[in-house]
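Structures are listed in the sections that come next.
Values in this text are rule-based calculations from the coordinates and carry no lab data. None of these values were measured; they are calculated from a predicted model. Cβ atoms are built from the backbone, for glycine too; each structure is taken alone.
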Structure I
Amino acid sequence: MSTSNIKSAIEPMVLPYLNDNGFELVDIEYIKEGSNWFLRVFVDKEGGIDIDECGRISEYVSEQLDNNDPISGAYFLEVSSPGAERPLKKPEDVRRAIGKFVYVTTYEPFDSSKEFEGTLLSFDGEIAVIRVGKKEHNIPYEKIASARLAIQF
């Protein structure tokens with residue numbers, strides 16, 4: 001089963017529980033590191049998530065995986081918060097990041113660059129405006145390869 005199929009199979013198993021308990025599913029990753037496979041479920045909520053909540057979610061997800069068995073073969077399950085450098089996967093994530101420091105890569109160069117690290121000034125669903133230094137860059141959402149919150153030093 002492909003990574004996207006695994007994500008599609010797991011999402012409906014966990015979303016009702018997460019939504020009913022005030023959590024947001026940020027991302028699901030199924031990746032191989034060395035000889036081991038890892039299923040990583042990233043969850044958050046308003047005000048942040050703590051380790052006890054991750055533990056309860058992990059127990060629930062583990063039970064669902066045992067009952068439905070969407071993955072053949074051995075893997076390690078990890079449930080955690082997305083961290084300080086949270087990925088911005090959906091338009092809603094980008095909207096919530098307005099006013100915050102972000103790191104964005106694009107599929108093609110804009111203003112001679114494919115990497116932008118600065119303050120997200122606005123996002124209207126189509127164009128993200130990022131201030132890097134004193135310059136503002138208008139980046140079409142469909143041209144964004146990846147985006148995440150960034151730590152400013």
Structure II
Amino acid sequence: MTGPDRDDVAGRLALAVGRLNRRIRSGTGGLSHGQLSALSTIVRTGPLRPSEVAAVEQVAAPTVTRLVSELEARGLVERTPDPDDGRSFFVSGTDAGIELLREARSDRARAVTRILDGLDPAQVAALHAALPALEEAASIARPDASSAR
């Protein structure tokens with residue numbers, strides 16, 4: 001017996017992940033996926049230089065510059081001068097950014113719970129069994145910084 005057709009798996013997985021992502025992202029406090037991801041990185045591991053955010057997010061420097069400016073304009077992050085390099089700065093989350101991120105995570109968790117509630121126990125178990133492969137696929141599939149978002 002042969003395994004599943006890789007093209008079929010790829011197409012169906014891409015479609016399902018896209019649909020799930022749209023349903024889950026509905027509660028992000030009005031932030032785009034890129035903004036929410038950058039804010040999460042900054043809050044979780046900041047303060048960071050923009051170049052460090054770019055490395056973690058695996059996006060190009062101009063993308064991070066734009067994201068940081070957008071987040072700063074909303075009062076979600078703040079810049080502080082780098083004492084060792086007058087040309088550079090650090091970015092850290094503000095109280096408002098931390099709170100918005102907490103709320104967005106709760107909203108997203110509730111969205112996933114609602115999705116799981118619509119499945120039968122065998123389907124939830126199948127998703128649970130697939131999580132290690134999905135997590136590995138997510139770590140492999142990260143774009144490099146040269147193919148910025």
With mean count of other Cβ atoms within 10 Å over residues 12-19 as the yardstick, tell me which of I, II scores highest.
I
Across I, II, FRET efficiency 1/(1 + (r/R0)^6) of positions 92 and 116 (r between Cβ atoms, R0 = 35 Å, to 0.05) reaches its greatest value in structure I
Of structures I, II, which gives -21500 when helix-only ellipticity at 222 nm (-39500 (n - 2.57) for each DSSP H run of 4 or more, over all residues; to 500) is computed from the coordinates?
II
Compare percent of Cα pairs over 12 Å apart, for residues 4-43 alone across structures I, II and report the one with the greatest value.
II
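Supply the structure label, taken from I, II, corresponding to P(r) over Cα pairs in 10 Å bins from 0, in percent, for residues 84-139 alone with the calculated value 18, 25, 28, 18, 8, 3.
II
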Comparing I, II, where is relative contact order in percent (Cα under 8 Å, 6 or more apart) highest?
II
Quick check: 1.3 is what I get for distance in nm of label points 7 Å out along Cα→Cβ at positions 20 and 108, calculated from one of I, II. Which structure matches?
II
Quick check on the output: 0.65 is FRET efficiency 1/(1 + (r/R0)^6) of positions 52 and 100 (r between Cβ atoms, R0 = 30 Å, to 0.05), derived from one of I, II. Which one produced it?
I
